[in-house]
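K.L.:
In what follows, structures are represented as structure tokens.
All of the numbers you see were taken from the coordinates with simple rules; none came from a lab. Being a predicted model, the structure only gives us computed values, none of them experimental. Cβ atoms are built from the backbone, for glycine too; each structure is taken alone.
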Structure P
Amino acid sequence: MAIASQSPQAVETDLQALARRHLWLHFSRMGGYGPEHEIPLITRAEGCYVYDEHGKRYLDGLSALFCVNAGHGRTELGDAAARQVAELDFYTLWSYAHPGAIELATRLASLAPGELNRVFFTSGGSEAVESALKLARNFHRLHGKGQKHKVIAREIAYHGTTLGALSATGITELRSQFEPLTPGACHVPNTNIYRWPADRDPLWAATAIEERIEFEGSDTVAAVILEPVQNAGGCFVPPDGYFQRVREICDRHDVLMISDEVICAWGRLGHMFGCERFGYQPDIVTVAKALTSAYAPMGALIASDRVAEPFMQGKESFAHGFTFAGHPLSSAVAMANLDVFEREDLCGHVLAKEGELRQMLESLHDLPIVGDVRGAGFFQAIELVKDKETKESFDDEEAEELLRGYLSGELYRRGLICRADDRGDPVIQLAPPLIADTEQFEEIHDVLRGVLTDAWERVRR
């Protein structure tokens, strides 16, 4: 949801002109850029910071896109890629294997909880989700239950942009341009507890999953897909016991449980896998982004032995794949990235410092515009409201003016990259690199307090 920087000092450069002429930015309103509204052009990075073409420094409060978990400028990850290219530049996993993919798959299986032992590599997160949905369908088909094809997902949840993953995505604005989508996706309420009545059963949203399975017919439902902490809408955390109830429901109805951890794995919540944070055991986990800390593109699904077993027999095959999945260079970078995680105990750092980050964000509750602060680990959100007492939100026109008309550009102008998002009620999301510490937390606080104070003054006019 990027927008143009609103700096009045914008200076036209050759790169700006070339970008506007030839580069098509993702999820961006290209018509909003021009000589007076530059494309944010990042030219270098180090640690928790990135720098634009003018040399201005920004705190990367979103880890680029929830993915540079180990921080920027880790030259040892590039060195690992260089060593790999000197030995084996590329070979495909279509009926072949190479040492890097084997070693990484073995390492991921050793880190994954329970019997998640079979790794199917992809090039990124949408592909990992797409693969998981196809695997769930095919798994049931091999057990003589080919009618089990539907997937249950949550409202406002984002699961990717490929047609199958987009069908699972619960954001109307992202879906409508591309309909009709892959059939079989059904949506249920999410866990935005801030918006629930005080007397609501805390496991109400889990019960809604079972009710939807029964409504659709359990003999037609293949899988339930959930993020440990839902990204879109602003870091919705589950109530206690939610995932345990969902696990029981899935078992009762012979439905696979997919944990979409494209964001939540690799330390974001203080554990290698987000499901570990909340104590549940999925049948399939999808990962990407910080598997390499985004130094190279890579994703994967990790399936349980039970799910993989039918495909390991006789002439059966999972007829699915991607040219660059498990790329030798990406595999080498991922191994080096995991070395950093273990050597520096980044998961331990997140667990030790998440309270300090959260306390900093909670200190903004004195601002009238701050309604809720929520999240887990280094994955936090602030929901913005018009009325703190009634929790009244902004209408679409007000949210457009607040987020795109002011907050996004002003946060960037003051040196903080984060997400001001209106997929659901307006929120600001933060997901700094896992190396962030007190200095960065204080910097985030100072920028947020100033910008949100000014934003409230604009709202009151």
Structure Q
Amino acid sequence: MKTFKSLLSDSLKLYFKHFPAVLLLVLPVALPVEWIKNYFFVDPYESFWTTMRRDGLVELLFLSFITPAALLYFHGKMTGEPVPASRLIGHAIRKWPRIIVYNFAKNVGIAAGLILLVIPGILLYGRLFLADTVIALEPRGQNPLTRSLIITKGNLIPILAGAAVIFVLVELPTWLLTFPAYLLIELFQPGTYWLGDTLIDLWVDVTNVLFLVFGLQLYMRITGSKAREPEHAAARSEDSPADARVAQAAPSLEAQVRELKAMGVTFNLPDDVLIGKLTAQFEPQRYEKQPYTLLLDVAGSDLVDEDGSVLRMSDDVLSFDIECVDEPDIYTKMVRRFVQLSRGEVRIDELESDVDFEAGKAWLSFTHEGERHELDVKFEDDWFDVSVFDRLAAIVKKPGKDFVCSMDGQTITMLYCAPETLRKLNLATRGRFRAMA
């Protein structure tokens, strides 16, 4: 992972580079919310704890709308795929309810830790720091709190250090601005304390986006995603190594097959037959518009061939729609196929699972190297709990290779490969894959 200093520096540069966009993301929501709160509901003589409770509730219920939009915006800038405003708004609307629910749970846990012994609350804050990023960028079907606990493991110190530095950068100017702001308002508009409160709150809302940017930088670095500004991609020369140029062009379907083979991905059909089967699913232009990702999605899926038989084009890739829980043993089937990606390098025994649709419960258990493991599975109607794969990958992890995955909408695509292959995959797919566990 990048050093703490470079992560913080990159976060500050990215934030200030796109500061006008930050204002456009924050102010349309925060301005009316803060004005209504301070004009109608604030008593200048109320207690500190009353203010904290009200501000926390407003942030949870209303200002949290900003979070998914800001994260998707900056993710698009970092990956070289800018997101239009209409999609940012739609994304925020879809993710907003989950942000509220899980932030409430997160805040309750952190508050309890702070009240009890302080230190547990601080530690939990660090371990759940990326929950918002998970909600904004990863699909439904997994618990973002559990996912944050998994991906922040071993990274607590840079998270807490970065949050502490940003807190100082945000709060120090706030404290310095508060007195002059109220003084000027009292001189020119006596009694309008709500105006000073609103201005200070808006300043905090705008600068709080820096926490999101730092969290996004951490998330992309921890998960192995590739951050790349568009202008950087355009600046690459033709003298760059072949694998560094993969993501720049729109390679033909045949070229994509060759490149994946060079990475170690095998296919079950001769090239000419493979191309024919692939183009029977989608036009060649579709594969060029979504290079490598669409090819891997199709190659790793179970399809119906012309004769009615099941067609799978590669045993090195597993891809499926996570809205698939329609039978009691679905987790047994998918976990068995997940492990088979390792071609025998990873072994589990006594694999069992069950989905009880009437009770709304699910579970999974298996034995690995003589030890029995039982995993809780989140039941969400017909949505597959993909966090099972991360937890399983953590248990069976071996040096030199990782299970890796990519999420595209509600489709998950997974492989088992070495770090160098993951690097090449991310160059080819603009950082869509991450190491699991």
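K.L.:
Which structure, out of P, Q, was mean count of other Cβ atoms within 10 Å over residues 57-64 derived from, given a value of 21.2?
P.N.:
Of the structures listed, the value fits P.
K.L.:
One of P, Q was used to calculate distance in nm of label points 7 Å out along Cα→Cβ at positions 401 and 417, giving 1.3; which?
P.N.:
Q
K.L.:
Quick check: -11000 is what I get for helix-only ellipticity at 222 nm (-39500 (n - 2.57) for each DSSP H run of 4 or more, over all residues; to 500), calculated from one of P, Q. Which structure matches?
P.N.:
Source structure for this number: P.
K.L.:
Rank structures P, Q by distance in nm of label points 7 Å out along Cα→Cβ at positions 313 and 329 and report only the one at the top, that is, the highest.
P.N.:
When distance in nm of label points 7 Å out along Cα→Cβ at positions 313 and 329 is calculated for P, Q, structure P comes out on top.
K.L.:
Related question: Identify which of structures P, Q gives the largest calculated value of relative contact order in percent (Cα under 8 Å, 6 or more apart).
P.N.:
P
K.L.:
I've got another one for you. Between structures P, Q, where is Kirkwood radius over Cα pairs in Å highest?
P.N.:
Largest one: structure Q.
K.L.:
Right, another one. For which of the structures P, Q does the calculation of Rg and Dmax of the Cα atoms in Å, for residues 305-392 alone return 22.4, 64?
P.N.:
It traces back to P.
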